[in-house]
Structure I
Amino acid sequence: MKTIKKNFPALLILFLAQFALGQQRIDKPVIIAYAGGYKGLIDTSKMEPLKITHINYAFINIKDGKAFLENKKTDTVNFKNLNALKRINKDLKILISIGGWSWSENFSNAVLTDSSRRAFAKSAVDIVRGYKLDGVDIDWEYPGMAGEAGNLYRPEDKQNYTLMFAVLREELNMLEKQSAKKLLLTTATAGFASFLDNTEMAKAQQYLDYVNIMTYDFYSSKLAGHHTNLFSSSLNPSDNSADKAVKAYVAAGVPTNKLVMGIAFYGRNMKISGESKIGLGGKITSQTFGDGYSKIKDSLVNKNGFKEYRDEEAKAPYLYNDQSQLFITYDNEWSVKHKCDYVLEKGMAGVMFWEYDNDEKGYLLSEINKVLGK
């Protein structure tokens with residue numbers, strides 16, 4: 001008995017540590033799907049709700065300083081059909097995502113003052129309330145810096161970005177008390193360092209459940225490179241990578257267990273000039289968004305003049321057709337497995353992807369589930 005008493009504190013610490021590890025294993029990573037309601041009706045019959053944890057409905061516009069359903073006729077049908085997926089997965093969460101690349105021009109004005117922030121937050125939460133949804137996702141591209149041509153931005157965005165989340169959280173908390181339901185506040189953020197220079201992520205994160213890093217659309221305007229690589233590589237002209245982004249967010253004060261890794265369900269096409277044997281690093285003459293992964297896999301990988309390559313350092317695949325000089329960068333099952341392994345190793349919250357119907361055959365979502373255990 002004396003020995004047991006003597007070692008009791010140490011045994012208690014060991015037990016608590018083992019319990020904590022057990023809890024980490026029980027809490028499975030999130031799998032957040034962005035679904036493009038801006039295009040019209042979503043065919044929810046093609047969705048697999050048991051393979052995802054959250055759907056972020058993209059996008060809600062901002063008009064006259066308030067969250068606004070730009071396509072109300074189809075939005076309302078989409079909300080009804082998305083909520084119906086909870087009959088299959090009762091734990092599925094549906095959030096509205098406000099902004100996006102094309103609808104971020106009005107953020108700066110909407111959150112400029114105390115009164116405007118309150119009005120904006122109320123309008124966003126009113127949509128959540130009205131359609132029995134589960135929270136708000138903010139995709140402001142970008143506070144304090146240029147996004148799409150013509151977007152308004154100002155230095156005050158840096159502080160107002162944080163204040164916006166504070167008042168959104170207040171409004172959600174009030175609705176939580178009324179509905180007795182947990183409501184979420186998340187954000188989609190850029191995967192490059194200048195975004196962190198123009199925000200106060202250490203302060204903002206305290207109001208957020210998840211920070212969804214858009215670790216895609218990394219590319220150079222001059223030389224062909226990966227757009228969604230996990231690591232940097234000696235072959236890749238771009239200095240960006242998901243690994244660098246994650247480390248930068250942690251250094252900026254965001255807890256790792258709130259960070260969500262972005263996965264691209266689409267490719268980017270780059271036309272190359274001059275001689276290039278593999279395309280990577282070639283001079284770009286033009287570039288566009290490419291096809292979704294299902295089409296890339298079924299129609300282009302090692303077909304129709306394209307050869308698939310793997311950059312082992314970057315953990316990134318790419319295609320090149322040396323006749324048409326077309327370079328295509330994308331995520332595949334191999335790169336997705338590495339990203340999911342990284343998420344588990346680093347203790348991140350999980351993954352998200354843009355966007356659901358870019359991979360209609362579910363190749364990548366199946367791989368995500370295979371690794372993350374959903």
Structure II
Amino acid sequence: MVSYRKRGSVWQYEISYKDIAGKYKKIRKSGFQRKSDAISAAAQIQSDHPNLNSAQSGKQLFSDYFEHWIYLYKKPSVSDITFIKYQNTLQHTKRLFKGIRLCDLSRTIYQQRINKFSETHSIRTVHTFHKQLKAALLDALDDKVISTDPTRKIVINGTLPRKQRMALDYKETKLLIEHLDLSELEDIIIYIAIVTGMRFAEILGLTPTDIDDHNNLISITKTWDYKFNSGFKPTKTKSSQRNILVDSQTIAEIKEFINKHHILDEIPIFVYDNHSIVSAEINKKLSSIMSSLNIPRIPFHGLRHTHASIMLYSGVNLLSVSKRLGHSNVTTTQQTYLHIIKEMEEQDDTKILTLLRSIK
């Protein structure tokens with residue numbers, strides 16, 4: 001709504017609108033010699049900012065806008081664990097972009113802050129940080145809160161990550177399995193991760209009804225919220241719902257654990273009193289075992305990589321490995337294990353040359 005009035009010898013326009021939070025605000029400007037000038041100026045504001053609130057929204061701090069954005073768009077649509085990552089980004093944003101308003105956020109300022117962040121973080125972390133900020137800023141651009149994209153052609157840098165093994169080879173894996181006590185909670189979780197490639201939350205989400213001892217299958221239909229212990233959660237993606245074929249010994253070990261602890265059908269096998277061990281605890285136990293065996297230490301998630309690597313090196317079809325891991329498509333598997341695929345291609349080249357020589 002727009003109104004006009006004369007103040008002394010000059011005209012003023014007043015535009016009433018609702019801000020992002022739904023509160024009524026006003027934009028006023030005076031000093032126009034003629035009413036027609038005030039009408040033209042008000043019309044220009046409405047043309048440039050069709051949502052009306054965008055004219056003033058650009059004056060808010062970037063960190064305030066990002067905070068409102070993650071609660072409006074991300075909290076209802078992402079998991080609690082993922083939302084924590086957005087909250088972490090918010091804390092960094094408040095520090096790095098302190099006092100900077102949206103309308104003052106230029107490409108130069110944005111690059112400077114990204115460079116500052118990259119001094120103490122890996123390239124992968126910087127990329128994730130930038131990706132989340134960019135998504136919010138592109139929405140601000142669409143809503144005409146800002147007139148240009150400050151993230152355009154931004155250069156991503158970061159500290160070089162420490163070289164760390166992310167998977168064990170076959171001999172190391174076999175040695176690790178030989179020294180696991182499968183009557184212990186942490187040990188059997190580690191064992192299942194090795195032989196199935198399941199994610200930590202997927203293992204914790206298993207119930208006795210998910211163990212098919214007739215067909216030697218483990219059914220993955222849900223996960224367990226080990227961050228907040230709020231109960232069962234959906235799988236990471238729809239494709240993460242799958243059946244994994246295992247050997248009869250693995251089924252027997254899990255069944256023995258179930259019987260020993262008298263676990264009922266719909267109760268999670270590896271969660272007691274609705275409380276599970278956290279990832280830090282399982283990583284600590286895994287690290288301790290590896291140190292005692294003098295084999296390279298890898299994080300728990302590295303057991304998933306170990307499983308996939310052994311499958312691929314053993315000649316298991318890429319599509320089968322992808323389905324076993326619950327990837328949404330084969331491309332994800334190819335990108336994750338590209339180094340292994342390249343090594344296998346080199347081995348295939350040798351086999352091809354050997355075959356060609358033999359038939360001449």
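Each reported figure results from applying straightforward, stated rules to the coordinates on display, with no laboratory input. Computed from a predicted structure; not experimentally measured. Cβ atoms are built from the backbone, for glycine too; each structure is taken alone.
Of the structures labelled I, II, one was used to calculate distance in nm of label points 7 Å out along Cα→Cβ at positions 148 and 172, giving 4.9. Name it. Label of the originating structure: II. Taking distance in nm of label points 7 Å out along Cα→Cβ at positions 236 and 252 from the coordinates of each of I, II, which one would give 3.2? Structure II accounts for this read-out.
When distance in nm of label points 7 Å out along Cα→Cβ at positions 84 and 116 is calculated for each of I, II, the greatest value falls to I. Which structure, out of I, II, was Cα extents along the principal axes in Å, for residues 108-163 alone calculated from, if the result is 34, 23, 17? The structure behind it is I. Given a value of -10500 for helix-only ellipticity at 222 nm (-39500 (n - 2.57) for each DSSP H run of 4 or more, over all residues; to 500), point me to the structure among I, II it was derived from. Label of the originating structure: I. Of the structures labelled I, II, one was used to calculate P(r) over Cα pairs in 20 Å bins from 0, in percent, giving 28, 56, 15, 2, 0. Name it. Going label by label, the one that fits is I. Calculating Cα Rg over 2.2 N^0.38 Å, for residues 60-259 alone for structures I, II picks out II as the one with the greatest value.
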